[in-house]
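None of the figures in this text is laboratory data; all of them are computed from the coordinates on show. Since the model is a prediction, treat every value here as computed from it, not as a measurement. Cβ atoms are built from the backbone, for glycine too; each structure is taken alone.
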Structure I
Amino acid sequence: MPPEEAQKLRNANIAAIEKEYTEKTGLRCEVTTLFQGGAYYLYGYKVYTDIRLVWAPEESIGSFGGDPDNYEFPRYCVDASMFRAYENDKPAKIEHFLRWNHDGVKEGELVFVSGFPGRTERSYTREHLEFQRDVYFPWRLQKLFRREVNYSIFASKSAENQRRISDDLGAVQNYRKRAMGQLAGLQTPALWENTPLSAGEMVVLRMPPEAERTPEERIQAAVSWAGVRYRSYDLWEGAEAFNSQTFRIARNIVRLVHESEKPNEERLPEFREDRLVALRTSILSSTPIHEDVEIMKLTDSLSLMQEDDGGRHWHLFEIIALGPGHAARVPTSMKLRQQIGFKSPKEWAVELIRGTKLFDVEERKQLLEGGVKAIEESKDPMIRFALNLDKYSREKRSEYEEKVEAPMTAAYAELAKQRFEKFGTSVYPDATFTLRLSYGAVKGYKDDDGNDIVPFTTIAGLFERAELQKYKEPFDPAQSWKDAKNTLDMTTPFNLVTTNDIVGGNSGSPLINAKGEVVGLAFDGNAYSLSNNFVYSDTQGRCVNVHVAVIVETLKKINKDTRILAELGK
């Protein structure tokens, strides 16, 4: 079949399989593509939506060192927390679980990480990686740099602003540093010596007819198309131009009620039956949303759209956002623009955020229960905004799926078949946010200057690091730690590094010994591990973990929480 037809049929079959087995098992069932289309697996998940916080350290010790120490080692972070899953308002009964080993691990010991790594691109062709290097990461960094500046300016205005934006700012700084490391990896010539499935050094001056193209040439054609249009797709369908929690809620409500009218197999994947419980829970979450933060974010992202591509996106946006009945051409007269209703990014943001009722969970619930009729008749400006934009955003998505995702899925499936014939399953597939067990060892490394980096840090090192930085933020441990300093065992292992192969998405994964016992918690990688997305190497790349001993010491000496320790068998 033509790739776009095959993609539609494939999606319909996946939806039918997921629905059938969700109904049969009571689990949330998802089909996952492995080996870039070479194999398909059905995963069943037991989903808990009532999750309650049991324990978390103070932020100044949980993220000690902040952005300067992020993706670095030695580290001193109690980057861990504990939650409890509930069913029917009672703690869930879990038959199989991992017990704790309070002694931790030793250098050289075999360890495993069990988790859900996000995405790797180790099977990508050379042309596809070039797209990542030349288009995807530069564009991603452009967005992250401007957000980091704007969020930092907002935070600097008051302590309350700092509190409100701290999580978002920390996330942006984390993404920015990771993206810079990944781009640096792609800009390193040595990486390209190991890229698999390359179309070679040949420069294709004239692409052969589509039916005669090799899989690599079809991928090259797809990424060439994406190279010109990805930013537009990302702004509209990726909603990067509408960076607002209330907009995300509005779009999800608008799409959910419309998609629910369709047969399950014809819906967008994120609105299929097996995903609806989690989606509704997300839409009706009571997490606070702050008006001033929303206005700042939406203003910035709309400004990004106005600045991109010579303003062409913005001219189209103005017409679409105002809704039906407006001229298809944007007038140049400022007076006429004001009369018709055109606005600046800041004016759009203020009008939408201050006018919407979506801050109220009950309002969201009524819209969901009212269905299509309630959405179509809604006077809420953010709902109207999401509704007006939706048709064009969907068109962008459909076009991108047809021109990029469908042909690439078919081409990579062919390449996967070739790999299977040569390697079988001896080469593991790219990460897909599904369960994976990684093996490694507790092991130090040499940095670029030839210094030996030992695999463990200790509590003593925490205070040495703080003193060296004169206890200035973000190197000032929580006051509770400074007060308890004389009672702490300074030799207690704090963080450790291992050779486990992890990527983004693995944070929170248990570090397990050969007996199946928890000895730590993976929370980061070092700077050398950031190119793991493309090529894994254990020479310097390391997984950074919280040692179980420092969690126990925190519970015992800082929090004095004997109840939790007793549950953990201490």
Structure II
Amino acid sequence: MKSRIGVPQAILVGVVLFNASFGRPACAEPPQGRIGEAIPDFSLPATGGRSVLLGTLKDKKAVVVIFLGTECVINNAYMPRLVQMQNEYGPRGVQIIGINSNEQDSAEQVAEHAKQHALNFPVLKDQDNTVADRFGAQRTPEVFLLDRDHVIRYRGRIDDQFGIGYKRAAPSKRELVAALEELLAGKPIAQPTTQVAGCIIGRSAKPERIGTITYAKHVARIVQAKCQECHRPGDVAPMSLTTYKDVLAWSGMIREVVLDGRMPPWHADPRYGHFSNDRSMSKEDRETLLAWLDNGTPKGDDKDMPTPREFVKGWRIGNPDVVFEMPAAYDVPADMPKGGLPYQRFRVHTNFKGDRWVERAETRAGAPSVVHHIIIWVVQPGEDFQPGNPNMQLLCGTAPGDMPQILPPGTGKKIPAGADLIFELHYTPNGTAQKDRSVVGMIFAKDEPKYVARTQGIACDDFRIPPGADNYPVDQWFRFPEDSYLLGFMPHLHLRGKAFLYEVAYPDGKEETLLSVPRYDFNWQSVYREEKPLFMPKGTKIHCRAIYDNSVKNPNNPDPTIPVTWGDQTWEEMMIGWIDYATARDNGQRAANVRRQQ
């Protein structure tokens, strides 16, 4: 197989629709909301101050009642679809009504959410969950289709495009549309119920006042350590978990995702390696958290609260020494052009008068919902951007679940005097036109480092995954040209990615597994940082093996009937085992010369 090392397209996957992926199918239908049950009249205040009375909609042939939230990612993915449906079915006598029953969503947040998504139907605030209880609604977005007499004829999901851990390019089943067409035609509904994926509605609750396990004394520290890195205002996760009130409102979802092992997101097999950024939750912490949830979620005494974690607003690396942004905002179209949207590249001058050594770097998307990934390349003075150019180096990048570049003390990446940055972005339109002006922040080493760090892609672009193959392997190798220290890994595949493995063969014949990701998750492009740098003697070989599932069993699979090869777009595939490693500066130049000859 031929390798493709350092290709600019190859990194970091895309739009992570489900970076928190909250919600799973509801298995049992609650007592209320049965098919054939008439919904009594109700009135709720709508955004804008008006009230909507269900009884005034008797002239409608059908009413679609959908329970909404402001922060649920699956819920929000369907907002353009609902706007489209109201435009299409409104003239045919159908009215969509949104109802927000979340305790944690204020009337102001509900109004702002409706405005942000340009919703063309009323959205009502259901204080104290009264109407949600009447319907037996459990999740957002859960749909109830009512006939002209307000009898429930269908309840369930909108369609199957978005779910737990997957996002299809288009739905294969459109259950709500099918039910609407049957109802309007006077036919019985062929499939009156479907399972719903989404967030549990945050209902009003009165927690226990006291308990042996309390939030203040036991649970707050767990939330701080395992949740708040992402779940805080302005960061990547869709809901904040920085206060007791926040955690109480999302307690149902927290229970579900912890029990299912979806949160915290960590995909490394615990049998191999020790990682400094391990986000997994210990058995003891898991049991403590679940016991607190099962025993009334008492707050406890405020004096037992740990000191709040402090974060630099907008940055995980700390306050940057310098921030560069794209020269101008890029207009991301509402819809994906046929064949996909090509990568966009923007050149930014650093104007550094001398060499700079970067110890930490972080990219942040200006429009996160449409940014598939960002890569920041360093281009030598006077050179053009050329894929595969060994003089270019990857400074940092970002994708859902990825963490910023944080190097050990005494290690840095060099940006030569006068060098330029190339912002390489892959955009994925989501139905709403947006403007993006992404940025990169850097923190410089205080002293010239002893070690120079590089990011190396162990890549194979010469593969063809057969249709229907559910366990297809692709391999590639890399040999260290100099004594080096291995710092970390980031496997990168696309929608058919199933598993990834890093193995090492030392010159003395010893072999071992460094990292195994048995269930690769497209939605979490995780970085795995070694707890201590691993010495890799000259000649050591790294073996990467990717496993792909191109079968119907893979819910992310765009088309299991076609062969799949290398390509930039997410419906194509990539195979890259990214590694970060460092060499002593006195032999870094020799290593660079060897790479040019490979």
Structure III
Amino acid sequence: MGENLLQNSAFADWNKNQDLPEHWSIEQHEGCKASLSRPQDQPKGAIQVEIANADTTEWHLQLTQGGFALTEGQYYTVSFQASSAGPRSITCGVSQAHASWANLGLSRRVNLGPEWKKFSLGFIATASDKNARISFAFSANSITFSLAQVELHRGGQMGLVPGESATAGNVSLFQENESTPRVLDRMVFLGETEKAYFDGMRSYIKKDLGCGALVTGTIVFGPLGLYAQSDMDYIDSHSYWEHPRFPGRPWDSTNWLIEQKPMTDHPDQATLFPLAAQRLAGKPFTLSEYNHPAPLDAQAECVPIVASFAAAQGWDAVWLFDYASGSSNWDRQTMSGYFDIDTNPAKWGFMRAGAAIFKSGWGKVDKGSGRGEKSFARTDRSAVSAARMQVKYGDNMLRMLTDTGRVACEAMLRTQILGWRISDSGFTLQSGPINPQLQVQWSVDAAGRGLYQATGPLAPAGQARAYTGHAQRFEEATKGSIRIASPDFAALTITPLGTGTTMLITACGRCENTDMQFAPDRRTVGRNWGHAPVQIEAVRGSVVVPEGKWTCHALAPDGSPKQQVPISYENGQGTLTLSPEHGTMWYLLQR
């Protein structure tokens, strides 16, 4: 054990107001209140935490100390004593003491009771940081509790605790302050156990039952999860952008929140790059759950982005979750939940364009790239390689890709991630350039306005294009061929169909039910989803059409032509005007 990195661990020194120990702070959010004191009936060096007002979000009340440094890969031990007036829990964590407040390896909930108990929590720092902090989060319960002698030291690992013996066979699966070899032993055991289960079930389904369907395990949970599924027929994953959060009871339809932010504006947080990092070389890769849930204002970005990114990366299948959950009313004309797409024009309305883009062949790579080769040859040491990566990276395979594969997120717009190869020596990444005829760009300007754009061949019809972003950025990005006057944020796709004599332009801003009742910050509608009909924010702007003479029809909600839209020509160049007066998100052009 090294020296104690915390100051005033025994809470001996207090500020002049005597309401806080020196070097310690209380964070109070959203109206939550707590106070510290040194009651006479407590052991020497103990403080008592009294909660005047709490809510169900634990981090809204925290006792913290920052200002110490951590070194990536170093083992640390947090120790403290605690008791409470009644049964309750608190969470001890170590994280950055600055934005983005990322966890640095420890987040552990401990249960307290009337008897004083000493806790010793070991962890490996996941990153180096010169300004780290320790925190105790406790807002989820208003029962008074006490703390004493809070310390943080380097070191403290243990292989076998007193009384444990491998010979006697009484080594428990988990212990606090575990040595790295002990952790690896457990990880290998769990990984091999899980792999034996998946392999056994696949064999039973395909051989004993004679099922001809493809079989996979579950979504990928880190490198050890990828190892466990390495002999499945394909690898699958799930992801959501801004999945609703439930501050109180899980899936409470009256108490939920989303953050109104487009993924287009936040490529550094995007769901797609971590998905690309989960592939296994030589295996098909599918995304069987994906969505940007309603009622996000930017939900129209969902299909154009995932279809074009998945096409560029050569993924094998994509499903949105879901079509219509638990519904038997197939004639309904209103959105009724976060994920349903059957009555959601912002999703379903882009499906024809998304399907054309996804099936475009953008992801084809040259022979000799290694794609399609069986990449996994199991050995006894492969599980150890996977376990080592799991210990280092946890479930964060994107960080593993950027560290080990040396491919940054921005570079993935030009690089096809073909997947990991697992061997005795570790994980190696197989990758290559994307189709040279394809361009995928993603940028955010100084004002924080994002624009995602993908352009590529759609043989034999011509060029397909997908855009999501802010109106002000379309004209410059497209050299004037697309201009958007309104709304501020829109999604637009241009997809040639068939042999190129037909072209579909799809454009949409927001999408809402009639009389949908948003909270003032637009983060929830509770149960007030409104009623039919579903309405879209139609796009106003112009699109320069390819050479030749075209006719255009605005399409009705059922896809049938409802009215002709004029195309203006100047010097042989045609321009289509998009306008809400046409009452559509679909413009069908024919040569």
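Some notes on this structure:
- When distance in nm of label points 7 Å out along Cα→Cβ at positions 144 and 344 is calculated for each of the structures I, II, III, the largest result comes from III.
- Among I, II, III, structure where Cα extents along the principal axes in Å, for residues 32-175 alone as derived comes to 50, 47, 41: I
- Read-out log10 I(q)/I(0) by the Debye sum over Cα atoms at q = 0.05, 0.07, 0.11 Å⁻¹, computed value -0.29, -0.55, -1.17, structure in I, II, III: III
- Structures compared: I, II, III; top value of distance in nm of label points 7 Å out along Cα→Cβ at positions 128 and 480, i.e. the largest, recorded for II.
- Comparison of I, II, III by relative contact order in percent (Cα under 8 Å, 6 or more apart) - largest value held by: I
- For distance in nm of label points 7 Å out along Cα→Cβ at positions 256 and 528 computed as 4.6, the structure of I, II, III it came from: I
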